[in-house]
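S.K.: Each structure below appears as structure tokens.
What follows is calculated from the coordinates using simple rules that are stated; it is not laboratory data. Bear in mind the structure is a predicted one, so any value in this text is a computation, not a measurement.
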Structure P
Amino acid sequence: MQKVMIAGIGGASLGTELLKALMLSGKYEVYGCDISRTAYGLYDAGFTQTFCVDRDNYVRSVISACRAVGAQWLIPGGEQPMVLLGKSIEQVRIAGLQLVSNSASVIETFSDKSETFKLLRQAGIPVPRTKAIDGPADVRYVGLPCIIKPATGSGGSASVFFAVTVDEAMIYADFIRRNGSVALAQEYIGEEEGEFTVGVLSLPDGAIVGSVALRRTLEAKLSVSYRGRGGLISSGYSQGYIGPFLEICEQAQIIAKAVGSKGPINIQGRVKSGIFLPFEINPRFSASTYLRAMAGFNEVDILIDYLAFGTLAKRPAISPGWYLRSLTESFTPDEKLK
């Protein structure tokens, strides 16, 4: 069996969703690590073994955990592990590990959302108006109402706000700046024509393997970060209908090609006048990876298989239907805490 280490396995996270996708294939011994002693995944019986790693010597500690169990494959289980391990990809390679991720250059570009949308505009991709906020004029350029969010680290809709006035937008922008990030204003696109999350998998040579789109249902509280005053911000917990959304997938694949994706990429967007407008792009597997695996597109398994053996298995047909989720609870006694 192939041995895989997932770095970042907090509760209801990408890391634990990756575990489920790998378990679904039945071909892997899966190990996990996290910096928090109370990370849910550290006590998930699905892992063969887990490790609490050193926050201050993160990359070295993760590599040591991989060596301890003989893991060949290392997958970032979140945005921070992706950035840290992506910057240290040479160190990871020298250690004899294969990082299962997008290319370092793509990760670097998409870690800054201001650069992300600049690149998309230059490539001729339709995007919501997006601008770094230096003053009220930048908010007026984008238009009201608008979304205010940080240029870095807003995965799962963290620190994402809905503003209906310029003054309100500037208050949110100041909050983001005080937390050490650049504030962006982005045109608000309503959800009337649908919000989608699309996983697109590319190979290291840029060839696209496939994509699957999920139209989000935004009725459950779990999937909504904010609702009010005529606006809605979705949360990081996608659920909804997976089906043959061919035009959405085609537009998402054009985006993946335009940005030079060489691995997994997740594109979130809403439709306006029939055009899919991306508002968030993450160059990694996403927390909806397991939903796509359930539907028949197990992108984690597909990519590891290709990297290990150079082969692509025939894709099964996608099973259309509603893919829903909830939270899971667990109990760990004091003496078992890592």
Structure Q
Amino acid sequence: MIPVPLVRRLLRMKVKVSRNRLLQIAALVLLLAVIFALLFMYFENVSFYTAFYWAVITMATIGYGDITPGTEAGRAVAMVAAVAGISTFTALVSILAEYFISSSLRRMMGMHRVKYSGHYVIIGRGSSIPSCVNELMAAVSSGEVEMRPIVVVFPDESERKKVELPEEVEVLIGDPTNPETLERAHVREASHVILALEDDSKSVFTTLMVKRMSRAKVFVEALRGESLELLKGAGADRVILSRSLAGRLLASSVFEPEVVDVIDDLTTAAGGYDISVLERRDLWGVPYVEAMKRLRDEGYFLLGYYREKPVLSPALDEEIPEGSKLIVIKPGSSSGKV
């Protein structure tokens, strides 16, 4: 069985060669059409446009018969043009077919390029990827985030086969530490990049490259606490210590399992309830208790506000600070409430 990486390299080379051959054959067809048109124009005493039309129709072996040579020299040009046209047009069509087949195969193997702008790029491996994609799509469906294309980059084909992603998600295969892979994902124009590589050293290197290529916000999953400062120094906008969080939840499940259930429900947009933040300028300067009443009428439960850091359950008479965002609980997509 031929190794997949070898197939990818061969396809990459083949597409480049096919593209060059396509340009060469197209240029040859055009050159021959111009030469035959000039000869036909000279021998048959017609305009260049008419002669060029005749040359293309004859070389393509269509032969409408509306323009025919009336001289011996014109007939000789016609015979040569027909023979040359059969060979060159056949070569052109075969190369075009080969190019499109290679492009389709590249897409099937995740080797193609995307040209999105303002899109989400998720790079990594493991169960974090489908969870991240599903949460993003649920948030898009509920209107919490703007609808944008989602591009997922897996390091190899084996990782791609492990997960099931929605059809609308664009999937690429490639080494995330290779700039060519990031270029294919069009990271330069992405709005957000999420890294879940399960390797902190690769996460640091990839974060540095993304920040050098793009102004996108970068969110990184880290496995070790000592990687936190390195990733922030590399330019990560936010770092999530996934294993530390999982460890705390596991410990909590021993003595307060209900809390774990609540956290699990609140942290997914597809659950019964969802924790979210709102920017409500109309509530700035309003006492907390009054803001709570207004939001309750709209279907939200106010927990507190966020300004540089979260402030939960402030004093009832405390005013909501200007520039803060409100932390609320709202019904999720599976609650059946609007």
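S.K.: Consider the structures P, Q: one of them gives -17000 for helix-only ellipticity at 222 nm (-39500 (n - 2.57) for each DSSP H run of 4 or more, over all residues; to 500) as calculated from the coordinates. Say which.
M.R.: Q
S.K.: I would also like to ask the following. Can you spot which of P, Q the value 2.5 was calculated from, given it is mean projected area of the Cα convex hull in nm², for residues 34-73 alone?
M.R.: Traced to structure Q.
S.K.: Same structure, new question: Tell me which structure, out of P, Q, gives 20.5 once Kirkwood radius over Cα pairs in Å is calculated.
M.R.: Source structure for this number: P.
S.K.: Suppose relative contact order in percent (Cα under 8 Å, 6 or more apart) works out to 11; of P, Q, which structure was it derived from?
M.R.: The read-out was computed on structure Q.
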